[in-house]
Structure I
Amino acid sequence: MDRRRWLGRLFSTLIVPLAWPAARLLAQDAPEQATLAERLKAGLLCRRPEESVFVGRVADKVAAGELSQEMVLSAMKYAVKRRPKFPFFYFQAVVFRQADALGVDLGDPVQPMPAQ
C-alpha cells in the first residue's frame with residue numbers, strides 16, 4: 001500500500017467520523033416538526049377538502065384550548081386501529097361525542113360520499 005492511500009484511509013477513518021457530529025451541532029436549522037393539522041391529515045388519510053377543513057377546525061379548537069391535544073391524538077389512534085383504510089369517519093364520530101360532552105361546537109359533520 002502506498003503512502004497516499006494509507007493517509008487517505010487514515011484521514012477517512014479518524015477525521016470524518018469526528019467532523020460529521022461537529023457539523024451537525026453547528027448547524028443552525030432546527031428540525032421541523034409537523035403541526036397537529038398535518039399529523040391528523042396524514043394519519044386519518046384525508047382525501048377530500050371537506051375532511052381537511054374539519055381537521056383544521058379541530059386543530060384550531062386545540063390551539064384555542066377548547067379541546068386537549070391528548071384527546072384528539074387518542075381519538076386518531078382509536079380510529080386508525082378501528083378502520084385502518086378509512087379512519088376519518090371513526091375519528092369524526094369520537095371527536096364529536098367528546099366535544100359535545102365538553103360543550104364545544106365543531107360545526108357540521110362531514111358526510112360520507114354516496115355510493116355509485
Structure II
Amino acid sequence: MDIDTLIPVEPNLNIPTISPGDTVKVSIRVVEGERVRSQVFQGVVIRVRRGSANANANFTVRRIAYGVGVERTFFLHSPSVEKVEVMRHGKVRRAKLYYLRDLTTKKARLKEKRPKEERKDA
C-alpha cells in the first residue's frame with residue numbers, strides 16, 4: 001500500500017519547475033494562533049526529491065542567516081506553500097549540492113546559467 005492510494009495528490013500550480021542550484025523565494029503560509037500570515041524564505045535549492053509518484057516529493061532550500069546556515073525542506077504538493085519564485089538559475093554539475101554546507105562567503109556562490117541564445121559558438 002502506497003501513500004498515493006491513501007491520499008489524493010493535487011499538484012500545486014504555483015510552483016514552477018525547479019532544479020538544484022536555483023535561487024528561489026518560497027512564500028509559506030504561517031499560522032500563529034488565530035492569525036495567518038505569509039513568510040518568505042529565500043535561498044539556494046540544494047536538493048530536489050521527486051518521491052514515489054510525486055506524493056512525497058520535496059525540495060530543500062539553504063540560506064545563510066546571521067552567519068549561520070539554515071536549511072528548510074518544503075513539500076511540493078503542500079497547501080502551506082503559497083508560491084515559489086525562481087530568482088536565478090545556478091550553473092551546477094551535481095544533483096545534490098551538499099558541498100555548499102562546508103563553504104562560506106564567495107566560495108559558496110554559484111555562477112549563473114546563461115540562456116542558450118546568449119552563448120557564442122567559437
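No lab work stands behind these numbers, since they all come straight from the coordinates. Just so you know, these numbers come straight off a predicted model, no measurement behind them. Cβ atoms are built from the backbone, for glycine too; each structure is taken alone.
In table form, for the structure just shown:
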| item | result |
| --- | --- |
| Given -500 for helix-only ellipticity at 222 nm (-39500 (n - 2.57) for each DSSP H run of 4 or more, over all residues; to 500), calculated: source structure among I, II | II |
| Parent structure of the calculated result 2.8, given that distance in nm of label points 7 Å out along Cα→Cβ at positions 63 and 95 is the read-out and I, II the choices | II |
| When Rg/Rh (Cα atoms, Kirkwood Rh) is computed for each of I, II, the largest belongs to | I |
| Parent structure of the calculated result 4.8, given that distance in nm of label points 7 Å out along Cα→Cβ at positions 15 and 87 is the read-out and I, II the choices | I |
| Which entry (I, II) yields the derived value 22 for relative contact order in percent (Cα under 8 Å, 6 or more apart) | I |
